[in-house]
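Nothing in this text is a laboratory measurement; each read-out follows from the coordinates by a stated rule. Since we're looking at a predicted model, the values are computed, not measured. Cβ atoms are built from the backbone, for glycine too; each structure is taken alone.
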Structure 1
Amino acid sequence: MRSLGNDGYEVVLCGRNVPGTWQLPKGTPDPGETPEQTALREVQEETGLETKIVDRVGEINYSFFRDSAETRYDKSVSYYLMEVKGGDLSLHDQEFDVVVWRDVREAAGNLTFENESRILEKALALAQSRETGTA
């Protein structure tokens, strides 16, 4: 997330043309990685941005089926408020078709998964409280 001063905040969204989804960057830990290391690596791979963690936002848990209706996967994802140090969105990997900056309010409405919209609202509140010194 980045502050635009009085104009609010922007967040990076990752999109796939098929099946037409928008989501926050996230991924699976490599062996031995901490949640923080996973978050930094996945954000760099999926967005092309170099970031540093500012604070922890929260966690979501969900289940999904892949390849077979008989195999259920349970996943936990930790989300962090991050500050951009460098990089460029054009350097994102091929996992997503498009990676863009969006106004945080617009982004909340664009996200495909409701649990990520709730995480984004928490991130916005955290960013605002940090900026005003009430965190």
Structure 2
Amino acid sequence: MIAYLDIDGVIMANDKRTANYAHEFVEYLVNSYDVYWLTTHCHGDARATVEHLKMFFNSETVKLFEKIKPTDWTNLKTEAIDFTKPFLWFEDDLFDEEKEILKQNNCFDSWIEIDFSKEVDQLKRLIK
């Protein structure tokens, strides 16, 4: 199964702080799924994404990031999703158009909404 991973609001709680259990969450994903970046920080080249994250995470976590594949998209992140394969999409916020595309492809439930305002340790729960 594929996992698509956003950064802001998912593994980064905000622009200065990592999310609780981000390392454990990424480790779980990398060991369990075929993982792709689906973030504004990655447009076809994961090196820039990893470089961006180096200032926030330790070297062990950075090694995990290096295993995550890039995606490329222009306007909507759904452009990068392979709808022919089962997937999970870890994302804090979708545009209405992206929600509609998920519904049209019968995979709205593949979106795992991350909302730290409701559950600060949500990533820990998702690992289980």
Looking at relative contact order in percent (Cα under 8 Å, 6 or more apart), point out which structure of 1, 2 has the largest value.
-> 2
If you rank structures 1, 2 by percent of Cα pairs over 22 Å apart, the highest one is 1
Given a computed value of 0.70 for FRET efficiency 1/(1 + (r/R0)^6) of positions 29 and 69 (r between Cβ atoms, R0 = 30 Å, to 0.05), which structure among 1, 2 does it belong to?
-> 1
